[in-house]
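K.L.:
In the part that follows, the structures are each spelled out as structure tokens.
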Structure 1
Amino acid sequence: MSGVSILVTTIDSDEKARALAHAALAEKLAACVQITPISSLYVWKGACCEESEFRIEMKHRTEDYAALAALVRRLHSYETPEILRVDAADTDPAYAAWLRESTQRG
């Protein structure tokens, strides 16, 4: 069975976060997407910024990371979106089987 990973990104509105989530689910590139409101402090073009954002965590098959990251890049509104892959060191077998079944294409 292939590995399980989480793609993490942030975006500036709940509506945009949900649009990304629905697109990933519709393409069967993610089995589950969680959206959480957060406060982000960061440096952008030399200035310290503080904004409200939404963290998006997309649970997916590791083998689908490139396609999922491409979808996020294509649909994201930021000039330089955060796109991180976090690999699960261990995954409950029943959860991994559900994730694989939920992302089965073709």
Structure 2
Amino acid sequence: MSIEAVIRNRLEDGLSIEHLVIENESHMHSGPANDSHFKLTVVSDDFKGKRLVQRHQQIYGLMSDRMNNPIHALAMHLFTLDEWNEKGRTVMPSPTCLGGSKADK
């Protein structure tokens, strides 16, 4: 099963999701593009009443055994349905990686 499929399954099993986008951004980072950098946009009313850090902790809890290996980075954009609608149903594009690999040094 692909890492993206694992992420999708864990999120769908752990949350009541209104909208979900999983973007593999590994190609935007230095080093081998090995399915290790992902960007999530998750809209769920399960986030109501939770601070941003609590929302992140909830997602990290669902992914805990996959963090660091194989997932290296997980950018999260987490909204309730009302927040998502207020935001115009969009998230900013991710910046280009500015880091370098050991081979560049």
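K.L.:
Work out the source of 1.0 here, i.e. which of 1, 2 gives that when distance in nm of label points 7 Å out along Cα→Cβ at positions 22 and 70 is computed.
P.N.:
Details: 1: 2.4; 2: 1.0.
Matching structure: 2.
K.L.:
Kindly point out which one of 1, 2 the value 18.8 was derived from, the read-out being mean count of other Cβ atoms within 10 Å over residues 6-13. Please list the in-between numbers first.
P.N.:
Values: 1: 18.8; 2: 14.8.
It must be structure 1, since only it matches.
K.L.:
Sticking with this structure for a sec: Once mean count of other Cβ atoms within 10 Å over residues 14-21 is calculated for all of 1, 2, which comes out largest? Mind dumping the intermediate values first?
P.N.:
Values: 1: 16.4; 2: 13.6.
Top value of mean count of other Cβ atoms within 10 Å over residues 14-21, among 1, 2, belongs to structure 1.
K.L.:
The value 30 for relative contact order in percent (Cα under 8 Å, 6 or more apart) was derived from one model only; which of 1, 2 is it? Walk me through the numbers before you get to the answer.
P.N.:
Working: 1: 41; 2: 30.
Here the read-out was taken from 2.
Since every read-out is calculated from the coordinates, none of them should be taken as a lab result. Predicted, not measured: the structure shown is a model, and the values here were computed from it. Cβ atoms are built from the backbone, for glycine too; each structure is taken alone.
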